[in-house]
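Alright, structures below, take your time with them.
Nothing in this text is a laboratory measurement; each read-out follows from the coordinates by a stated rule. Predicted, not measured: the structure shown is a model, and the values here were computed from it. Cβ atoms are built from the backbone, for glycine too; each structure is taken alone.
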Structure P
């Protein structure tokens, strides 16, 4: 697992989430398709991230990075806001937790496609 892979995983998840949000609120087959394709990407990125790593580390990093990136994207692109200023403090605490995880920037071993 690496920071780059987890950021990629989180970005693909955002695409899926935004597609599903659009579908949930307005319908449309294209929005459902974007959501499904996004989550197929999540599966692929999760497999890549889990190789030679632990579920504990990948899940912790993914939850934190996804929370921060998706919050920023929702703020910028969807115009969503928190109702309480302390909720923004919560995001800062999540970022602090990510720092304490000491996530490597690059993966030490290359991904090898698993055998079926």
Structure Q
């Protein structure tokens, strides 16, 4: 799982560790709360359920793709400018301007889905 820590542009963060969920490949939802990983969810659920936290997680958790629920990155990883839409590439989340600049230098940028 690819994870990038929270920055000043973040809006959706892991409830346990403040990781920016927009940069995770998948996230976990448990009891209406979003987490970057099973480990964070179980850690957080221990407060309420103690030793049964992992069992509760296994019963209620759902794995989600952030983009599918509207959680998107907002900061280009190259120019660090904020954009409404970024493209996931083999070089990270990039704006169209940076993709064009990289390609103009003869380098390859592959879009990922």
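Here are a few things to note about the model shown:
- helix-only ellipticity at 222 nm (-39500 (n - 2.57) for each DSSP H run of 4 or more, over all residues; to 500) from the coordinates reads -7500; which among P, Q: Q
- For relative contact order in percent (Cα under 8 Å, 6 or more apart) computed as 18, the structure of P, Q it came from: Q
- Structure from which 5.0 was derived, distance in nm of label points 7 Å out along Cα→Cβ at positions 55 and 87, options P, Q: Q
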